[in-house]
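Q: The structures come next, written out as structure tokens.
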Structure P
Amino acid sequence: MDLIRRFEAPEFRFSAAALRHAEHVFEAALRAGSALEVNAAPARRGFGPVYPGPQLLARARELGVPVTLGDDSHGPDGVGVGLDACLRAIAAAGYTSVHYLTRREGRVTLAAAPLADVHPARP
């Protein structure tokens, strides 16, 4: 959602108009029962904060959009790298839990884990 900031300064902020467009995406995610992926790629590559950045992540939390973790790994060596940055960003935005997919009664559903209980393995 905020890949464009890859080419901007770390303190980049979206305009009010752009933020309204992001809010439409968040509202659609809520209606669909989806979670927002907090992706470690920019932190792992030295591009700045995780995706989405602090401004969007804080707004997602205000709207009640659940979050999940993603490392954007492209091979075994990248699995789990940067998830600690994701957890810090999630906590800084005010979240208290992280969501994940699980199967219950034959259906795939979102479940939540308290943020304090989530500890990524160290590579």
Structure Q
Amino acid sequence: MAVKKNQPQKAQITFGKFENVDMRVARVVSAPLAEGTKAPCRVITLELGHLGKRTSVGQYALLSQDELVGKYVVACINLGDREIGPYVSEALVLGAPHPDSPIDQTQATPVFLSDEAMPGDQIF
């Protein structure tokens, strides 16, 4: 699914529904390229402090592993597992469209946080 430019605003939700989304600070531990996925992806291992580690599989292939490892990102951790090719993604790293993404892909740039953030802390 390609990201379309100038998408309309989504329907309004209540603050209570938004509070159900569990977004946390995560530190990227590793991010090798995935094999066997439809679009180029990275298998990102996330450190979530007291919540342990999770895996996220996402279209971050236009960034090098060096650009990701050690960085702090926003991860949604309560969406349930998703099968992506031969991998299971346990978290969603939030991002924005990468400007160089091919038209038939949804390559992204993660939302980076300050390195003063603490893994596992809640995003609000």
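Values in this text are rule-based calculations from the coordinates and carry no lab data. Predicted, not measured: the structure shown is a model, and the values here were computed from it. Cβ atoms are built from the backbone, for glycine too; each structure is taken alone.
Q: Going by distance in nm of label points 7 Å out along Cα→Cβ at positions 70 and 102, which of structures P, Q comes out largest?
A: Going through P, Q one by one, distance in nm of label points 7 Å out along Cα→Cβ at positions 70 and 102 is largest in Q.
Q: Here is a follow-up. One of P, Q was used to calculate helix-only ellipticity at 222 nm (-39500 (n - 2.57) for each DSSP H run of 4 or more, over all residues; to 500), giving -10000; which?
A: P
Q: Upon calculation of Rg and Dmax of the Cα atoms in Å from the atomic coordinates, which of the structures P, Q produces 14.4, 39?
A: Attributed to the structure labelled Q.
Q: Comparing mean count of other Cβ atoms within 10 Å over residues 46-53 across structures P, Q, which is largest?
A: Largest value of mean count of other Cβ atoms within 10 Å over residues 46-53: P.
Q: For structures P, Q, calculate relative contact order in percent (Cα under 8 Å, 6 or more apart) and state which one comes out highest.
A: Structure Q gives the largest value of relative contact order in percent (Cα under 8 Å, 6 or more apart) among P, Q.
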